Structure P
Amino acid sequence: MSKITLDGLEKRYGDTLAVEEVSVTIEDGELLCLLGPSGSGKSTTLRMIAGLETPTDGEIRIGEEDVTDRPAYERNTSTVFQDWALFPHMSVLENVAFGLKMRGVSKSERRERARTMLERVEMGEYADQNPTNLSGGQKQRVALARSLAVNPDVLLLDEPLSNLDKRLSEDMQIELREIHEEFDETFVHVTHDQDEAFTLADRIGIMDEGRLVQIGDPHEVYENPKNLFIEGFLGDTNFVTGEVTKTTTETVHIATELDRTVVVPTTGDRSSLSAGDSVTLSLRPEALSIDSVNGASDDPQKQPAMADGSTTNSVVGTIENVIYRGSTVRYSVAVSDTSMFVERTVADSGAFEAGDDIRITWDGGDVLAFREDGSRVGR
C-alpha cells in the first residue's frame, strides 16, 4: 500500500490549462474516485500520477518518495485503460504475464502468478484464448488481472467501465469493490458516471475545469454540495430561480418563477441573505410529495396560505408526461410558466396520468440555495 500526495499539481498544453492547483492526499488503501464531466482534468490528473504525463508544476509523492519526474516504468503503479490495451498477438495468459516479464520475473513464476490472477477474476478457463475472441466484459477482467499481477502499490483505473453495457458495468462495479477490499491497495478510479462513483468510492473528488472543487465521502458530497455545479452534476434536481423579498428571525421569503413565494428557515448562512438578493433553489425529487387535487389551480391566489413561520411549501400543477424508468416513474408537471419533475418508485407511484391536476409539497428545510456566483448558501 502507498499514500499518494498531490501538491499544487498543474498541467498546461500550450495556452490551455488542463489541470490547475490540484492538491490532495489519497490515503493508504483508499479507493478515491475522480468524478467530473469530459474535459474536467480528471484523466490528465490520473496520467500524471501514472507517469504518462509530466506536470507543468507541482509535486507528486507516492509513499515518501518524490516521483514527479520519474517515468512510468520507475513507479510501482499499474493502469487499467478504457480501451483495455490487450495485445492481440498474445494469449490471455501471456497478456496477464507481460508486465511480470518486463520486470524480469522467471517464466514459471510469472505464469503461476498470471493463472492465479485469472482465476481471481473468473477468467481461468480462457487462459489459452486469443483476447480478440473475448467479450468487452471479459477483456476488462483480463486487463484488470494484468494490472494486479505485478502487485502494484497503486492501481489506476481510467474510465475502465465506460465501454460496457449498463448491467455488466454494474456487475463490474461490485467486483471492483470486492477486489479492492481483498487486495487492500490504493486505487484511483476516474469516471464521469455518478452512480459508479457512489458505488465504488471511499471518497469522491469532483473536478470541474481542471480544478478539484470538492472532496469527501459519497454522503458528504451529495448532502452538502459546495456549489451549484456540483448540485447539478451529482443528480437530477429542480432548479428554481427567485429573489429574496423578506427576511425574519425565523424565515427567508423568496419570490420564484413558480409564481409562488418559497419560504425557507433562517439557518446557517441563510441569515446573510437580504431582500433583493438573487438565488437559485434546488428542489430535489426525493424531498417532494405529490398528491391529487380536485379542481386544483396554478393561480397562487387559489392555493392554500401557510401559517406565519411555517416552512411548508406547496404548488399545484398539471402532469404533462409520465415516464416509466424501470423501478421508478417520473412525472413532468407544468407549474405556472415553468415545469418541475417528481419521481416515485413504481410501488408508490399511485394512479396519476397525464392531464391530472396535482399538488407538490415540500419542507423549506430541504431546499438548497445558491447565490448568483454559484456558491452555496447555508454551508
Structure Q
Amino acid sequence: MAEVCGGCDYQGIPYEKQLSMKQARVKELLGDFGKVEPILGMENPNYYRNKVQHVFGRDRKGKILAGFYEAKSHRVVDVDECLIEDKKSQEIIKTIKDMLRSFKITIYDEDTGYGLLRHVLVRRGFASGEIMVVLVSASVIFPSKNNFVKALRVKHPEITTVVLNVNDKNTSMVLGERNITLYGPGFIKDTLCGCTFRISPSSFYQVNPVQTEKLYRLAVEYAKLRKEDTVIDAYCGIGTIGLVAASGAGKVIGVELNPNAVRDAKINCKENQIQNALFLQGDAGEFMSLMASRGEHADVVFMDPPRSGSTEQFMDAVALLAPSRVVYISCNPETLARDLRYMRKKGYQVEKIQPVEMFCATSHVETVVLLQRKDM
C-alpha cells in the first residue's frame, strides 16, 4: 500500500534503520553548524497520528473509495488500514464510507464539480480521548445530516463532536472557511505538557502527541527561561509552545496570522488560568519590528515555521529585536540549514541541534536548534 499511496517512503525499512537514515541526513545538512545530538526516537512507531484525513472518490465501477491521493496524481487510493494512523479514527472513517450509499450521499467529483462529500477529517485527543469528526462538503446542504450523525454515533458513541465544513471552491485545500457544528461543542480538548488545549477543525496541533511532549519540553529547556524574561512565540498557532513556556517566563507574547487560531489561543490561555501570556493576530515579523522601533525588548524568540521555512524579512525582524536566545523548531532540515546560514550572518551562532522523530515511516524529521546572539 505504501508504494501506491506514496505517503510513507520509509515503510518496510526497520525502525532503527529509519532513525539512522534521518540522523545521517540531519548531520549532513547541519553538521557544519555544530554537533548533532542522537535523534529522539519512539518506543512504538505505529498508529501514532492523532489526525487522520481521507479524501473520497470512486473507481471506474462506481465503488466509493476513501484514502489518499496516489503520489503525484489525483487518483484516490482506497485505504482501510494505515500503519501510522490512529486505529479508532480509521474505524470511524470506514463506518462513514459504508454509510454513504444508504444515506444517498454523493461523492464530489473534482473534474466535473458535481457531488457533495469531499473529505473526512478525524482528530482524537491523545490524553482526553475526545474525538472530532469533520465532514468536508461542497455544499451547506447535507441531506439527512441529523440522522446521519445519529447513526454514526450509534456505531461510535465515543465521538464527542461532529462538524460540517463547507468547501465549495475549486481548490486543492482540504478545509473551507465555514464550519457548522452538527453535534457537540465543535471542538475537542487535549492535554499537553500539563496544559489543556482547545482544538478546532482547522487548528494546527502536532500530529504525534507522544513526541510532541518531548519536542516542547526540549524547546523550553533550550530557552533557559528566567522569571524576568519576555518571550515571543512566533507562528504561535493555538498557543501551545507559548503556554507551556509561560510558567518559566515573565511575559509571553504569541503572534499568529490565523484569526481562528488566535481565538483558540486566547481561550486556551484563559482555561489554563495563565496570567502572563498575551496573544495577538498579525504578522510576527512586523510585530517584532514594531517592538524594536519602540525600543522594546525580548529575551527569547520561539519560531516554528512551516516546511517552507522562515523568510529573510522575518529573520531580519528577529535580528532587529535582538533577543539573546532563539529556539528554532523545524520540520524541514533543508530549509532549516538555509535559515541558519542567514541567522549566522545576522550575528547568531548555533549552540545545540537536536533531531526529534515525529513522523515515523516517512523521511520527514523535526529538529530543535538553539541559537545564541554572539555578543552575549
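Values in this text are rule-based calculations from the coordinates and carry no lab data. Owing to the predicted nature of the structure, the values given are computational and were not obtained by experimental measurement. Cβ atoms are built from the backbone, for glycine too; each structure is taken alone.
Name the one structure among P, Q that mean count of other Cβ atoms within 10 Å over residues 44-51 of 18.4 was derived from. Source structure for this number: Q.
Computing semi-axes √(5λ) of the Cα gyration tensor in Å across structures P, Q gives 38, 24, 18 for structure Q. In this comparison of P, Q, the computed figure 0.05 for FRET efficiency 1/(1 + (r/R0)^6) of positions 36 and 140 (r between Cβ atoms, R0 = 30 Å, to 0.05) is attributed to Q. For helix-only ellipticity at 222 nm (-39500 (n - 2.57) for each DSSP H run of 4 or more, over all residues; to 500), the calculated result is -9000, so let me know which of P, Q that is. Checking each candidate, the match is Q.
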